[in-house]
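Okay, got some structures for you below.
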Structure 1
Amino acid sequence: MKSVILAGGYAKRLWPLTLEIPKPLLLIGSQVLLQRIMNKISEVPEVDEIIITTNMKFEDHFKRFLTSATCPKPVRLFIEPTASEGEKLGAIGALHYLLQHLNISEDTLIIAGDNLFEFSLKEFIAFHNTHPYSSVAVHDIRDIEQASNFGVIKHNGTKIIELVEKPTHPESSLISTACYCLSPQSLALLHEYIATDNPRDTIGHFIGWLVKKAGAQAFVFQEPWYDIGSHDELAKVQKLYNGQ
């Protein structure tokens, strides 16, 4: 199993802070966010390599980080051919570009590089291994209004019935958290998705399409999860993780 960390965005909502430093390398408590994600991935025995995909602008930042990062698994840096917000591929476009250049034909754990969470990826993969579809880590944020900023889930048991990305009127507060385990069959469908001129920004668009095309399942977790999408949210998590 491979794990892909999507870190090729430009975090415009956190400008000017993220004009010179990528969001995954922001310090959260005593560790940068990316190190926290890698720590979680390292607990998954099935993962034999971590691939971080980023852009040309921040390539050197990630190279420097990796010289001092701690990780028991091999880590590879993959560079997308963009250097500005206007050129960005989007999360789906970046994943598609990576798959075009790397020979990945196995289950793949995909995580957004700005995901801060406390649930166990080991448990997530154990769930995935005992269910028939690609898997989505799902969390109830208990705020219908805020749910409109995310991909909102409808499910029946573990099976996802619908995923709507950023609905105007959410029907629940159960959301996708940009953590997925996709089967080789689902990854292969990404080429079809891209070919039909679908949105390329948020992975949730592809997952919503995949739900209808091939099915997906929900791993619902209760542990804390944070969306670092604003300066206020960043300040909040930095306070929560102070000293950790």
Structure 2
Amino acid sequence: MTQQKRWATGLLEILISEKNPIIATLTARLQFRQCLAYLWILIWGLRSIPEICYAVLPAYCIITNSSFLPKAHEPAMYIHVALFLSYVIYGILEYLETGLSIRAWWNNQRMTRMNATNAWFFGVISVFLKILRISGTVFEVTQKDQSSNNGGDEGRFTFDASPIFVPGTTILLLQLTAFVKGFGGMQLPSVDDASGLGEILCSALVVLCFWPFVKGLFGKGKYGIPLSTICKSSLLSLSFVYLVTSTSMGQL
């Protein structure tokens, strides 16, 4: 993830520099379509902001007993289901046509979510602090682990005490908290737009995407999330739950 953060930071630094494609297009050195292509790559790290918002949204709706999707019995729900299935099927077919497996597609989906909400988000913060002249970007050396001889550890997700894992752990704890409040009957008083099956399924999908973090909660050594990270994420999760609960209660 450190490498992903470096890439996101570097691309955003180009975007805010004098060599960004917008200036190059205005000075007639770059075609408009080329500018759009470069911008698509350079704003890579900015995807982290909507990714985090959408990852937190299902948990927020379950905790506050609100909704952002139609109810399961409403005809409008079929539109959302059709769009979701179309996206999934199209992505899987692309992988199969290139000789890759469905497992490879799913792993890529999970890593994209985890990279966006963790590494890319910290890349955005790093550039933002640089703009404010609070901190400068520094090159971070990635620690290389020695591979084991038996190969049993290949593909396993490793953690350390870096704050880069705090957002992902916080998102996971929020989903688990939402499940406890939802299935435990501890939601806020219901109104017409109470949360339903759609929000629960979306929250479950987020948990599946962050499944390596679920394993990390119970893992040991480098395969477990450090206690300091869990404590920070727990504090952030509790603060978020308290804030949204207090705000929602005030609106009832």
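For which of 1, 2 does P(r) over Cα pairs in 10 Å bins from 0, in percent, for residues 8-79 alone, calculated from the coordinates, equal 17, 28, 19, 19, 15, 1?
It traces back to 2.
Which structure, out of 1, 2, was volume of the Cα convex hull per residue in Å³, for residues 128-199 alone derived from, given a value of 100?
The structure behind it is 1.
Looking at structures 1, 2, which one was distance in nm of label points 7 Å out along Cα→Cβ at positions 16 and 216 calculated from, given that it came out as 3.8?
Only structure 1 yields this read-out.
Comparing Cα Rg over 2.2 N^0.38 Å across 1, 2, which structure shows the greatest value?
Max of Cα Rg over 2.2 N^0.38 Å: 2.
Assign the value 0.95, calculated as FRET efficiency 1/(1 + (r/R0)^6) of positions 56 and 96 (r between Cβ atoms, R0 = 30 Å, to 0.05), to the correct structure from 1, 2.
Computing FRET efficiency 1/(1 + (r/R0)^6) of positions 56 and 96 (r between Cβ atoms, R0 = 30 Å, to 0.05) on every structure in 1, 2 gives 0.95 only for 1.
When relative contact order in percent (Cα under 8 Å, 6 or more apart) is compared over structures 1, 2, which one is greatest?
Between 1, 2, the highest calculated value is found for 2.
Here helix-only ellipticity at 222 nm (-39500 (n - 2.57) for each DSSP H run of 4 or more, over all residues; to 500) was calculated and came to -20500; which of the structures 1, 2 was it taken from?
2
Bear in mind that the values in this text are calculations on the coordinates, not laboratory data. Bear in mind that the values here come from a model prediction, so they are computed numbers and not experimental data. Cβ atoms are built from the backbone, for glycine too; each structure is taken alone.
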